[in-house]
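Take a look at these structures.
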Structure I
Amino acid sequence: MSKKQAELKARLLAEAEAAIDRLLQASKGRRDLSMTEMEDLVGDLETDFRQTVMQELVNDSQAKGNGLCPACQGKLRNTGKKRKRIITVRGEVEVERDYYVCQACDTSYFPPG
């Protein structure tokens, strides 16, 4: 496993542990939860964890590129991070990605990844 993969794994494990802690705190050790209450708790955990994992994977996969516009080869300017809501096969998530604008042709894009 590469150092980069090991770091990603450590971050994901920490997030999984935090999600489990939130689940246990929310259930307050109750043994009388109804199936609906259990489903709600697990659904919340799934939604939160999916959001976190997707963001970690986006962060990890963003290509830095060569700093040149793929359309005209002009110099790219990083305008910061932008949030984008994405509909996936498993539900909706919102990720934050670097956003670039070409100084020559004004083309804007998110890097692949």
Structure II
Amino acid sequence: MTKKIIYWLPRILSLAFILFLSLFALDVFGEYGGWAVIPALLIHLLPMFILLTFVIVAWKYDLIGMIMFPVFALGYVLMVGLDRHWSWYAAISGPAIVVGFLFFLSWAQKRTDRIKK
């Protein structure tokens, strides 16, 4: 049972994280009108499409998720700058770090299972 939880938890949480980040793209509806909403929405969703691509690859190769989610978290901090309150970073980078750690646990579990066989 624990093996299944360790396997599924990073995958489910990574999809939930992508959905959470996608909510921030909805602000384009307040800023743009008409057909201008479509390109603005696609641009705002571009990071989520990139992250979704990594999740699809990480679904099979945990090592990708283990590396890419912390890299995303660090990239976000560097992109935003270091002049914000800590909660600003914790809301986005925190879940990404947790998901990356969960992918690490899944990777480590698979590795130990292979060594035991």
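Things to note:
- When semi-axes √(5λ) of the Cα gyration tensor in Å is computed across structures I, II, the figure 31, 16, 11 traces back to II.
- If Rg and Dmax of the Cα atoms in Å, for residues 17-72 alone is computed and equals 18.9, 63, the structure in I, II: I
- When helix-only ellipticity at 222 nm (-39500 (n - 2.57) for each DSSP H run of 4 or more, over all residues; to 500) is computed across structures I, II, the figure -28500 traces back to II.
- Taking distance in nm of label points 7 Å out along Cα→Cβ at positions 9 and 57 as the criterion, the largest value within structures I, II is that of II.
- Structure responsible for 33, with relative contact order in percent (Cα under 8 Å, 6 or more apart) calculated and labels I, II on offer: II
All of the numbers you see were taken from the coordinates with simple rules; none came from a lab. Predicted model, so just to flag it, every value in this text is computed and none were measured. Cβ atoms are built from the backbone, for glycine too; each structure is taken alone.
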